[in-house]
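Okay, got some structures for you below.
Throughout, read-outs are computed from the coordinates displayed, never taken from laboratory work. These numbers were taken from a predicted model, which means no experiment stands behind them. Cβ atoms are built from the backbone, for glycine too; each structure is taken alone.
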Structure I
Amino acid sequence: MRLPSWLAQHLAALRALLVFTVLLGLAYPLLFVGLGKVPGLSDKAAGSLLTVSNQTVGSSLIGQSFTDADGNPVPRYFQSRPSAAGDGYDPTSTSASNLGPESVVDTLSDDPDTASPSLLTQVCTRSLAVGKLEGVDGSRPYCTTDGVGAVLAVFYRDGFTGPVTRVVAVNQTGTPFVASYAGVTVEPAQPETDYRALGGVITPIRGTAPARPVVPADAVTASGSGLDPQISPAYATLQAPRVARERGVPLERVRDLIAEHTTGRALGFLGEPGVNVLTLNLALDGR
């Protein structure tokens, strides 16, 4: 007996549902569970956790901060790069800041909940902090000496051309980083004011900082995931004198450990060399 077409269609759909449930809901997950048990892969499948004295101290795949209870860097340890994941290296909030190269104007407000620094100011502030910690020049192009973005809103008589009529230091409510621009006195910014909307041309000022800053880029920017466990060899080398001094060990010994914990590019050409901060700090502790 031939089944009605509507019933045949429903039975075919049911069979497809059962087949794909078995394939994709059971067989496929079990296949990868089995692959995760293969020697050489089992450690990575379990999260690459590092255990010392029967205590898990972290994962070699997920970064972490080496700071005290107040959030200050612990000088005897190598520091990780900044993280935009939650309050820092939070695996449940992995993310980037979503701020790009055009984020150069801070949101100034008397309400701390609405005020927010631009990416440029974040980079400037971090660079000064790293420079102070490491005892080096933390200045960068387009940054003021007090660690905010050196940016002006320039008003022209004819919109984008003509004589300059007004200049505002958009990221500073106090004394501007320059006294005048094009012969016009520079004003401090007022909170809650959008100078771009008022017709100001946003103009970053390069300043006199070296073209190649001493502080590397990964020391002042977060990774895309916010969980990057590695820093660049350049950032590790910058920190080496401080760590050696704080621990009372020869600088060459610290540099040797950096070299031992530096991994090359994936497949020889993808990405950049990196230094795993957690495993390096464990090696320094002799663990």
Structure II
Amino acid sequence: MQTPCSEGDRTAEADRDGAAPGRLMAISDLHIRYEENRAIVDRLRPASDADWLLVAGDVGEYVEDIRWALTVLSRRFAKVIWVPGNHELWTPSNDPVQLRGVQRYEHLVAICRELGVLTPEDPYPVWEGEGGPAVIAPLFALYDYSFRPPGTHTKEAALAVAEQAGVVCTDEFFLHPDPYPTREAWCRARIAATEARLAEIPEDLPTVLVNHWPIVREPTEPLWHPEFALWCGTKATANWPRRFRAASVVYGHLHIPRTIEVDGVPHIEVSLGYPREWRRRKAAPGQQVQILPAVARAPQF
């Protein structure tokens, strides 16, 4: 049984010493294969030595790049918590690490453990700084093609509609579910294991749920290509924010940084995105987002 753990983090030490208190910050979709994005990561700094950073997936596609970014961040922040995105799970043909599916994920988890970075496979830590206490629950829930276009009732029909619209996610070529027969089978296994762990969290503690993909469908509504929602989550997690007392839900993947409320719970997308996307926004790129207490943000479409 894995239960939340309060690990004597530097937040409490900072308070005792009179230094700046720590903040719970987040960012995602760093995509450091782009040199401009790599430079942004190289400049990322905490405001306080006690800050924690949630990294909600899509650091990069190549194992060497992922290791570099998490090494940089783990040396600067009091604690880094990472969840995988679809890009980390890809097996590009020119990556020297040709592991697929579960083996690739487990390899990345092993790298994180070398660096002291927490993952969905570790005991959930308790944030006790501003807005706490709250259990930080890094999730890896994947997707199961259940965010389907209107009028479709099967995966096959939904994929046909998407293909007709010219929308096919690169996951179909590079994200292998081995040893599971399909990505949705892997998703079902992840949902079952994660749900059991979340149910073990003491009922007097709120949570911060961190997943690469949104865990409710509402964030996908502004997508320019609505068919892409097929690769953006699963209906199986729709009640998790209420059921597991979420104070905030953190996600990425869509590259639509904003905060929305669903059933009174803030859902906070913290994506950097591709240079062609963040260049169009007024805000400076690569800004960390404070998660607790959640602060309303205007959309940055």
Structure III
Amino acid sequence: MTQAWTLSGFGDEIDPDPVMQVAVLKALGASHIEVRSAWGVNVVDLEDHQLARLAQLFATAGMGVSAVASPIGKVDIAAPVDHEVERLGRVIRVAQSLGTESIRVFSFFRGAGIAVESIRDDVLVRMRALADLAEREHVVLLHENEKGIYGDIPERVLDLVESVGSPAVRLAWDSANFVQVGVTRPFDEGYAKLRPYLDYLQVKDAVAATGEVVAAGMGDGQLPETLRALRDDGYGGFASLEPHLAAGHELGGFSGPEAFGQAARAFRAITDDLEVELL
């Protein structure tokens, strides 16, 4: 039996205008969008009238929202605990308005020269506070492994999700980010230990020697092996395209419509070979 996953993508990697974002995603066969920003405004800063306009646009287009790609936890660990809890409260309103319970988060930067081990306790305190709010509001925080944060390598990602121990904290898997922090074989080194907590797939790849982000299957992220294992495990969730093929920076990345289409076709070539249908 052919397995089906739901195709999504970071709309602002295509264009700042959500009308263009939706048009390109639908042309590529995607039924959902991951929302990080609209009209150049990050989700945490969207005003109520902008949020209402965005929700109406998606409803009219019949486009679902797979997740809100928030910047929560993408701040220095020195920030007070309440700082990110308050911001998460706003992002939760965004997620609820857009009809999704999934919110991407991170596990905090640290200053230059500060050992990653030394921030563990502070990270767990902050992640527990975020989890408490998420549990009360019935949303799920999807921790993304990202460069420079506590949860950047499989061992620390596992430590974080198990130590917080909340049903509201799950994982988004990003092969490219693992490669860029020296995990040169992400599937071999991380998949088995993290799979029990993995609820979401972000699709991009990277070259280990240079850190360059490339389309799925063209780097060292072991995408084919990872996708095959997900298929065999019965994964039935979202696959969200985040190509970063034109530019990448601390709070996101950009590809443009043409490169985004190339990334989508590269990913679909792998899933077609695996007989996974993208809906």
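Quick check: 3.4 is what I get for distance in nm of label points 7 Å out along Cα→Cβ at positions 163 and 203, calculated from one of I, II, III. Which structure matches? Don't skip to the answer; put the middle values down first.
Details: I: 1.5; II: 4.8; III: 3.4.
Among I, II, III, the structure yielding 3.4 for distance in nm of label points 7 Å out along Cα→Cβ at positions 163 and 203 is III.
If you rank structures I, II, III by mean projected area of the Cα convex hull in nm², which sits at the top with the largest value?
On the way: I: 26.7; II: 15.2; III: 13.3.
Going through I, II, III one by one, mean projected area of the Cα convex hull in nm² peaks for structure I.
Computing mean projected area of the Cα convex hull in nm², for residues 115-242 alone across structures I, II, III gives 9.9 for structure II. Looking at Cα Rg over 2.2 N^0.38 Å, for residues 51-98 alone for structures I, II, III, the greatest value goes to III.
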